[in-house]
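Participant: Please find the structures below.
A short reminder: the numbers here are calculations on the coordinates, not readings from a lab. All values derive from a computational prediction rather than experimental measurement. Cβ atoms are built from the backbone, for glycine too; each structure is taken alone.
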Structure 1
Amino acid sequence: MEINQDIPRILKDYQTIAVVGLSDNPSRSSHGVAKRMIELGYEVIPVNPGKETVLGRKCYASLRDIPGKVDLVNIFRNPEFVEPIIDDAIAIEARAVWMQLGVINEQAARKALDAGLEVVMDRCWAVEALYL
């Protein structure tokens, strides 16, 4: 398995998405991308320890606090904060992680791949979804 492999299938198959770093500020890219996910029918689970709700959905402090299954962990955090998020994604048995455009952490990506997760890195989910 390699990074950025089979993005169209990931977009089609993984319908429950935890968005780590989701902002309630409409001018932030995380907000716009998550809003688009919702418009396209995906189940979006906000993850941001400083918020109660975002986009009308209950917000969780961490991935490990989410009670149900998560298919994809979409990461809107600076690269230096990604590795602990990958650890959490592995712990909750997510199927894939998606590091947004500009989020590049090769070590964290390798850790996720080694644990059997699919990895997309340095790609914008909303842009890739245009090709569905």
Structure 2
Amino acid sequence: MVVDDDPTNNMICEFTIKRYNKNAEIKLFTKPEVALSSIKETYTGNKENQDTVLFLDLNMPTMSGWEFLDEFNLLDPAVKDQFTIYILSSSIEDFQEEAKLYPDLNGFLSKPLKLDYIEEVMNDLQNN
């Protein structure tokens, strides 16, 4: 799942993910509110969607990535546990202090999404 207001970045993410796994099911969202609604409707905590990787932009006009995470944190733990979340940002700021407030956050990656990043994420998933 990719949540980024930039359609071009979403296309890059989709292309890169498909290079890693041509059969990957990818959900792209340009509006974080729509992504949250989809999560609430689709993920019921029954673990059928387990291990969903979510790449989240921070700087979006209607809802920041931090605000998205605030809303995400209110979800049922059985739903939240199905996600591995990475911030995907073009910003060079140090977000380590903010990240401490979000235990569901797994890491930070710089744009554009690269095949190496996906391999690293998938290795982390397999090792945890």
Structure 3
Amino acid sequence: MSDATPVVLLVDDSAAIRSILKVYLAPLGVQTVDSDRGDRALQALRLMPVSLVIADVNMPGMDGVSFVKAVRSLAEADLRQTPIVLLTASSDANLRDTALKAGADVFLQKPVDSAHFVAIVRRFLHPGSPPPPT
């Protein structure tokens, strides 16, 4: 793995949620890039190297599940394999299965526990680190 600073793409239509996630990510020393919509995030992903995507499920335009499907169908293998963590405030029991079948690597219910969230992010950015507590 390169010594370059990892880039995390935050995709959520709520600026407040993106700000909270940045606070959680700050101790990891990552660079964050914001997007408020899935279609814009897809463009950003094509323009810069991204280590991890953290996206909301419910967004205007392209929702999180559609975003995951779009990423997983890209022609570029390195982009297709970008890890994606999906977040949702929805209590829909089927949504988790739908998101994971679409290709999301992790599916988390909001509000997220900060320690668990950071452990999951660390696992993707530093694959040798211990797994998050369950």
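Participant: Which structure, out of 1, 2, 3, was distance in nm of label points 7 Å out along Cα→Cβ at positions 18 and 34 calculated from, if the result is 1.8? Please list the in-between numbers first.
Facilitator: Working: 1: 1.3; 2: 1.8; 3: 0.5.
It must be structure 2, since only it matches.
Participant: Right, something else. On mean count of other Cβ atoms within 10 Å over residues 74-81, which of the structures labelled 1, 2, 3 is highest? Let's see the in-between values first.
Facilitator: Details: 1: 18.1; 2: 13.8; 3: 10.9.
Ranking 1, 2, 3 on mean count of other Cβ atoms within 10 Å over residues 74-81, first place is 1.
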